[in-house]
Structure I
Amino acid sequence: MKTDSTQDDLAPAAYDEPVDRLEYDFGLNRRSFMQWLGAGLLIVVSPAPTLAQERGRQRDNNQPRTVAARLHLGKDGSITVLTGKVDCGQGGRAELTQAAAEELRVASDAVQLIMADTSLVPNDGITAGSRSTPSTVPLIRQAAAAARELLIDFAVKQWSVERNTIDVRDGKAVHTASKRSVSYADLARNEEAAKGLEQNIPSDIAVTPVKDWKTLGTSAPRPNRRDIVTGAHKYPSDIVRPGMLYGKVLRPPSFGAKLTALDPAPAKAMKDVVVIRDEQFVGVAAPTTLQAEQALAALAKTAQWERPPHPSSKELYAHLKQHTEGGVPSNPFAEELTKAKKALRQSYHVAYAQHAPLEPRAAVAEWKDDKLTVWTATQNPFGCRNELMRAFHLSEDNTRVVVPDFGAGFGGKHSGECGIEAARLARGASRPVCLRWTREEEFTWAYFRPAAVIEVEAGLDEQGAVSSWHFLNINSGNSGVETPYRLENKRSRSVNSAPPLRHGSYRALASTANNFARESFMDELAAAAGADPLEFRLAQLDHPRLRAVLETAAQRFDWKNRVKKKSPTVGVGLACGTEKGSYVAACVEIVVDRKENRIVVRHVCEVFECGAILNPANLRLQVEGAIIMGLGPALREEVRFEDGEILTDSFRSYQVPRFADVPELDIHCLNRTDLAPAGAGETPIIAIAPAIGNALFHATGIRVRTMPIRLPAA
């Protein structure tokens, strides 16, 4: 995966493709067909672009060529910045506002940010892959810097002075000698000068160097924090439209079940209830959620289903291996392995996990004159718009997606099925419809973090160094699959399988699973070599940035002394890794509770580095959140299923970390002002699980090679 900020990196396909999408096609109605046909010859029936065309258009949209495409200066002094990114709790609104304010030389509260309205903003791609910082921040900074230069040009022309005599501060260009000033509002009011906003952003525009930052590099708070705290902010589930109904969708009793019979009469007989059926899609719309639930219950009583066989979670890992595309690849270094002084072979298993966002999927859909507007929670507004276009055979101009700041995504809201369902209900009811998934629906019908089988083989030479390395991920992907260590004869790869559940992106994609297996196996190799886990890694680690976080974490944790203390109930472990251009290392202390037969994480020291830090307070929150979120799949989060039904469909049966699970945290972020900023939303999660597993081995000698990590039954 690239870590620079080239435009190819902005194409959302790299983070879109892991999502197992639900394809809808609700057909063309006569009016839509005639609109597409027009008065001429119909050459292409489907308006949906090919993948290559879609990527090309998105790359073009990712590069607004003019200042005005990214930034609007009002005659009243208002400053509005436009971005296709979303804020789902990760702090993007604050960071992107800071980026514009820094270059415009204004306070952050002088900037109004419009996010994720596909009819207004440029396509900045999906909000995923930790790409907002390295990709969108530079684009906004360049546009704002160009606007600042236009203000200077305007002042120079007004006063016939040299450019170097003008300073921009507090939103004004000030002539140092005469103290004269002009503002961005003055620029906007001058028609001739304002034409400069329509010019292309110079390719060589200079942005402010890190050493001169005044706004970036500070802990600016979230701009709309007051609305969030007071309840004034409208989340997608809070949107209300005139005449709006509330919808519910009939779900199958198990995965893959087909509807064979249905009697809609009892539901249709209910007052003000609309029943919509489109082949396998069945839903209702009613004036209240309660009425919609009652109508849905009436439909469910009459529904008959054909249920296909489905593997259970107990058969998961065998199923993945048996259904590997092209079979399980062999180790190309098998001969070297036979010559090794010691050879190790292990398999690691990673269970399905749910994203468990604060706000389940929600959408409001409204049709007006064959134009569709959907308000929804998605990390991929333009991708969601494209899904709506394909499902309803709409043109781009007739399809709008608006994404208010929403309650968490974690990679789980890349697809647009909730918006599509709401739109189908709204079209059938001829009224706006609000569709809110229940928590049970979120746990069952949203896609999951992929399960994985990871097989690793390596040999040690006479000196205890790794002589060959073969690493194979089955099913969950190649994100973070490459080893960061200096190894001879190495091969790391991933292969697809035919997974039993719908899976897709999750915080850090597959790198959490890959790092768990790799860092656990590195500890196993260290034990086989009779070496300290820290020293074993450092001996084969050349990368200076990864070495820096690992050495800093070990020093802060006092690894050399704590690892010498042996106890059957207290253990320490460490792990490190790199992904998406950032670097992390974690040291943990755990307590083995024999009475409750559980692992308690007591202390976590994590050191993280992502280049120059844009917002220190928000960065710390990202690292804290990643650690706490990572504790869940590391210790107990696991999707269990049987006969095509999810058994973990509530927070009672699927337990995410609670406040009582939060350990003592020692977080340290290295600020590399000499390096370009990288994203921080994902990488901090990848070190926590292997560090816990390694700590368990340190305390008990028990090696658990499955996530979640559980003690064997007493």
Structure II
Amino acid sequence: MVQSVTSGMIRSLAMLAPKAAFFIGLLLVPGTVAAQDRPDFRVIRTAQPPKIDGELDDAAWQAALPLGDWLSYNPLRGQSGSPNTQVFVAYDERNIYFAFHCFDSEPDKIRTTLTRRDNAFNDDWVGLSLDSTGTHQTSYHLMVNPSGIQMDAVNTTASGERFENDLVWDSAGKITTDGYVVEIAIPLQTIRFSNGDDVRMGILFWRHVSRTGMSFSWPDMPPGDWVFERHAHLVFDHLTQRRLVEVIPSATLPVSETRATPDRWNPVSGQMDAGLSGKLGLTSNVTLDGTVNPDFSQVESDAFQVQVNQRFPVFFDEKRPFFMEGLGLFNIAGTGGDGNMRIAVHTRHIVDPSWGAKVTGTGSGFTFGFLSSSDETPEDIGDRGDAVLGKSKLFNIARAQYGLGGSNYVGAIATDTEYAGRHNRVAGGDLSFKVHRVNSFSATYLYTQTGVEPAPDTHGSAAQVTYGLSTHRVDATSQLENYDRDFQMDTAFYNRTGFTSGWSYAALNFYPPKDNRPGLVKIYPFLWSKYGHDRTQGGHERIVLTGLRLNFTRQGFLDVDYAHGYEAWAGQRFRSGHPFGTFGNVQLVRWLYVGGNFHYGFGPYYDPTNPYLGKAINWEVNGTWQPNRHFSEYLDYNVEHFDRASTGERVFDVRIVNSKSTYQFTKQFLVRLLEQFDSSNHRLLTDLLASYELVPGTVFYAGYGSNFEQRAFQNGELIPNGGRYLTVSRGLFFKASYLHRF
């Protein structure tokens, strides 16, 4: 079955490929990127590995790298003022080691917490960007706060930083009398590189100072540049990676029960489930991942969102480890931001996989990946009823990029899904390049073929072109995109089809003199506008958004804006926009971070047969309270009112509360409580979880969850949205997995 489907995919893509190849050929126009002066540092091999304990008393730390001035990159570019930071590098046959001595004249003002991984960006931190393959297409971003808490991401040219997957590495941090110290050990098995002599890796260091809100880097990153244009180089005399062989067995035991009547529960249900995932290094640059009967139970619940009167689907992040790793590789240029397509491969469309396999790697200037998986309970596109009963859906996704120097690349993508007589095949390409550093350009073309036997296939295409300009004074971006009505891409997350539109954004940056800006760092008025024609809804759309944005110290930000326009829906034209909108956030003191937004405006009620104009008010407040290094409380309160504009009649009033209370005993062990309330669904979710994570992959969870809903009891049945709140379901949850590297 797999062989026949894959063969069908290859035949179909062979027919589609000339269209994509022709498009890419048209885009390959000459472009140049200014050459950078990137110093080389030859790394000393250490005979005695340093102890990762936050102490710089090891023989490996003989001499700091002779770095120059660190300059700011956020929110200002090119400003001096970074505290002195020393960096040390060493390696042996198993690891690359980094150490940072971060001097600070006011060590009592350093902000640090014990918290979960990837959750310490409001603290002080220091870290690095490592392009271990030297392709300028992928880099590992590793950051550590003064308590040794890790934050890591895989950065790609198409997707930017993606924090979903967690790498295996070691870190420690400690506050000292003159600042703080951080040590890092990166196993060679964790990263990809080419074995041999004189191995070169791109490197960039950065540091964030919480109380000023400023981030600094070495080398510097001028406007328009990101890490791939600015990496210096580490040179290793000889590196050889031991073959990576990794297995993660896992076991899950859910125990749950549902309410039968207000006074009686149904029988308890629960069954032990086991799974196995593995990783094999085919070479030092190519890795095979596989999973059988994967344990994809979701430990972290999706935060509640307003889903009433939403024209477009609501997006939820991927949280399953097998799919998160290397996810950024499968994205394409021009997605995200204000465009129609958020991501080209959204693996949450694979609902309940029975198995999965993935190959990713680099070589000869290429970065590539292939993902295949079978979904046992897929989404039924088209509501085909019994025709799909008991049938699995097969996903095949292939992606490749070729580096053109710097962060420039040309890429191709192909996807195929096969499901009970229905197929969806997509082929396309993308291009991203910069001209003279400050000018960036990207283009994407996708061609789709979809069919349900025995009906004939339908065909559609989508394309986008984006231009960006980034200087010290001006930031500007424009995008044009077109989607045919018959465009379908099962793997992607996008809002709509059957439209052509274009949008532009421009901002002027002003930097008040330091002596005259108490707390104010940057001022930038902006203008965003969009115009298009929606062939599906039968009309034109236009909106203009203008406003003022301010950056402050203490990680402060404030936006005040005005929007006016109209949109097409169900053959009618409706006013849209808001006379007033604002949002902002600030680290008021070390222990309190607050944010919020408020919007008042107009828009349609998205009924397909009887739409009407409405007035909406929505506001939100949120904050994180951290009275000490161990405890944090996050609270978010979101309110949305919608009234019929002609009569003032209240259509809906939604209130959503998301709360997370966390006590972090150590770097590995935490207990957290989620409480989430949604008034539109009359639902309250509570979720208590204890988690112990030694390293990513070796983890134990134990939890209890309950779901309260408003239910009435009539004629022997529980009826939604009436009566009193009852616990309609509850359960215990146990999960354990163990990472073993051979």
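Readers should treat all values here as calculations from the given coordinates under stated rules, not as data from a laboratory. Computed from a predicted model, the values in this text were never measured in an experiment. Cβ atoms are built from the backbone, for glycine too; each structure is taken alone.
Results, tabulated for the structure shown:
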{"read-out": "Computed 15 for relative contact order in percent (Cα under 8 Å, 6 or more apart) - originating structure among I, II", "value": "I"}
{"read-out": "FRET efficiency 1/(1 + (r/R0)^6) of positions 93 and 677 (r between Cβ atoms, R0 = 30 Å, to 0.05) - highest-scoring structure of I, II", "value": "I"}
{"read-out": "P(r) over Cα pairs in 20 Å bins from 0, in percent, for residues 165-580 alone derived as 19, 51, 29, 2 - corresponding label from I, II", "value": "II"}
{"read-out": "Of the structures I, II, the one that 1.19 was derived from, the read-out being Cα Rg over 2.2 N^0.38 Å, for residues 501-588 alone", "value": "I"}
{"read-out": "Origin of the derived value 0.70 (FRET efficiency 1/(1 + (r/R0)^6) of positions 349 and 533 (r between Cβ atoms, R0 = 25 Å, to 0.05); candidates I, II)", "value": "I"}
{"read-out": "Parent structure of the calculated result 20, given that percent of Cα pairs over 47 Å apart is the read-out and I, II the choices", "value": "II"}
{"read-out": "Entry that produces 4.3 once distance in nm of label points 7 Å out along Cα→Cβ at positions 141 and 605 is calculated, selected from I, II", "value": "II"}
{"read-out": "Parent structure of the calculated result -1500, given that helix-only ellipticity at 222 nm (-39500 (n - 2.57) for each DSSP H run of 4 or more, over all residues; to 500) is the read-out and I, II the choices", "value": "II"}
